[in-house]
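Please find the structures below.
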Structure 1
């Protein structure tokens, strides 16, 4: 990178227009940048690398972010409603109070992520890796967690009413005060904890 390049580590700011231009030119690495409170609904940025970026309170509703690298991101209070995050890497991301209703997180890596108080109702988390994630007091009403790996996850106080848990791995999962009525199918691991 040249000394005055917009992606230089010394750069103070980069506009979203610059990101879109660079993305269109083939660049995918936008890690460590600050886009907090940005308004970007409906963007199509599959495979983008935003690792360690500050995306707090961002609006990425209805965006296409399949295969995105968002590990370690700050997504506190982010709006990701109806966003396609199929196969995205969100390991160790901070998603406290994030809005993820109807988001597609099929096969996403959410290992060790902090999703406290997040809203994921009617979200698709088929085959998602949620090992050791903090999902305490998360709204998972009607979510599809088929084949999800929740081993070691904290679901204290989570709302799982109407959630699909078929083939979900729940060994070591904390379910204290979780709302489990109408979860389908009645999972053997759950019935012993209700």
Structure 2
């Protein structure tokens, strides 16, 4: 009786093929999650910086918001104020729908921040304590795509005395349900600050 020792060339080839298929499936997910985690970490940093800068601004300019003064308190890259990229810049909701002019989340005045992120600002002419005065959006990836809420675009509501991420005061379930490809992704701004998982 012949007892076989070792593996045949076919068995080894089959094993290598199966391992390569598994690796080919796992690696894209790993890179995608790493990139998204990096963007969320960048959003967390930008949010904390903006929150601090806005608190300093609001202490210096109590009871009013002056759009001309506000950018001076944020890390605006003054060398790129007239960059043509800002005139062409656009962003969309997570589900791919464009943010239209009549949308509450539409902004048409943009600035580059010093780290090449893009910030958009829309402030109301009249504003009172306790009411939303406007919004700021931040594209943490700058001009690079995908330029979508919940991926690389996040936003805050602006009040006279503070800023709050979109989705603040909503339930965890509602926040999580907005962070999927069939929804707007707007509330991911707060969901990810709470440590919500990538969808």
Structure 3
């Protein structure tokens, strides 16, 4: 992908920490201070060398689905996909490369990454009822949230986890997601998130 040739430069760049990321917690439709986020090239340097190598391997092998790329290419207004994430989170490791693929498919789709922080957690919890990573929002260029949020797992996988009768069964579904079994579900939910938010943002114009 486009960023791979840039990651060595990112290693020497100063890290922008996500402090005071949000305004006061408010219901869905809140406002995110996008200037407090970081770019993907900086995000991948927030872990150790093992995490960096893992991300590079994951993205190098990534094959985004036609539905995900189509959803991104249909965007004809500037939007921002904001991911609340952590480089050490195994569910983020599976999902975040697909988020970045949206930008790679269409530069009108900007991506911003927000790290774990108490103020961030408070806002995410107010928006979604949870403070899980990854949580993904879509906003306009000012940071005004539009549409729903993707929270931790695709909806179909969350249902499987919720309906599990044992902890082992639930862990099995999570392991399957982390191994790539539910990549299509991740991408389908991200495509729907993008399309729904884009419709709402277009209606605001």
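Laid out as a table, the results:
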item	result
Computed 1.38 for Cα Rg over 2.2 N^0.38 Å - originating structure among 1, 2, 3	2
Given -1500 for helix-only ellipticity at 222 nm (-39500 (n - 2.57) for each DSSP H run of 4 or more, over all residues; to 500), calculated: source structure among 1, 2, 3	1
For relative contact order in percent (Cα under 8 Å, 6 or more apart) computed as 19, the structure of 1, 2, 3 it came from	2
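All of the numbers you see were taken from the coordinates with simple rules; none came from a lab. Computed from a prediction, not measured in an experiment: that's the story for all the values here.
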